[in-house]
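Got some structures for you, see below.
Nothing in this text is a laboratory measurement; each read-out follows from the coordinates by a stated rule. From a predicted model like this one, the values you see are computed outputs, not experimental measurements. Cβ atoms are built from the backbone, for glycine too; each structure is taken alone.
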Structure 1
Amino acid sequence: MSAFADQELDLDPVEVARRHAAGELIIIDVREPYEWEAGRVPGSSHVEMERVASMAREIPRDTPVAFLCLGGVRAGLVAQGFRAVGYDAYNIRGGFAAWCALGLPTEPEGAIPAPH
């Protein structure tokens, strides 16, 4: 378990996939462009970590949001920041690496978790 793990902040990837498919939450991928191009969660949005704070007004406050990065550290920091200003924000535990390892949906065909 990561030293950054937070039971209230982290959501299991399988639970995120279920809730995302049901339209109960949105996923925002905060990885670098080359990471996004190598593979992503279908239906997720991409906002690089360095730009996410400036894009906050475009992220709905009335829908839970799960942030995603490669392993969960960057997204965890973003989720903490968004929670601090009132968002129902989460980190996807284990990031895109865990998502892929669990065989959850990805795109494009042959998607991989690119190293950071």
Structure 2
Amino acid sequence: MNEHGIYCRNTTNELIICLYVDDMIIIGNNEAEMEDFKKNMMNQFETSDLGNLTYFLGIEFEMNSQGVIIHQRKYVLDVLKRFKMLNCKPISTLVDTGLKISLINDEKEVDLTLFM
């Protein structure tokens, strides 16, 4: 991988370790291997296990029987609160969700000096 904070350990099971400053997320498909990795890390470094991931870099994670739900509910509520819009009425998007966007190359260029 090219990301400098993501490491993979490829054994018979996959283990992915995500690092950001002093936070670490361990993802894998084998619970025993993840626990073994955590124990090794705790022996090497002063760490604490915060349990299942619930919040990371403004993204919230909710686990249920069907999988993981990722959302930014807290962030949106904070923005609404900041701009005193907590009591505003919700409205559905005005964008056509089935719209296909494509590049048109035959348009003439815009004269930027008209907008200065």
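When P(r) over Cα pairs in 10 Å bins from 0, in percent is computed for each of 1, 2, the one that comes out at 15, 53, 30, 2 is 1. Here helix-only ellipticity at 222 nm (-39500 (n - 2.57) for each DSSP H run of 4 or more, over all residues; to 500) has been calculated and equals -8500, so which of 1, 2 was it run on? Comparing all candidates, it corresponds to 1.
Can you rank 1, 2 by relative contact order in percent (Cα under 8 Å, 6 or more apart) and just name the one with the largest value?
Evaluating relative contact order in percent (Cα under 8 Å, 6 or more apart) on every structure, the highest lands on 1.
Out of 1, 2, which one gives 0.95 for FRET efficiency 1/(1 + (r/R0)^6) of positions 15 and 103 (r between Cβ atoms, R0 = 25 Å, to 0.05) as computed from the coordinates?
Details: 1: 0.95; 2: 0.05.
Matching structure: 1.
Which one of 1, 2 has mean count of other Cβ atoms within 10 Å over residues 47-54, as calculated from the coordinates, equal to 10.2?
On the way: 1: 13.9; 2: 10.2.
Answer by label: 2.
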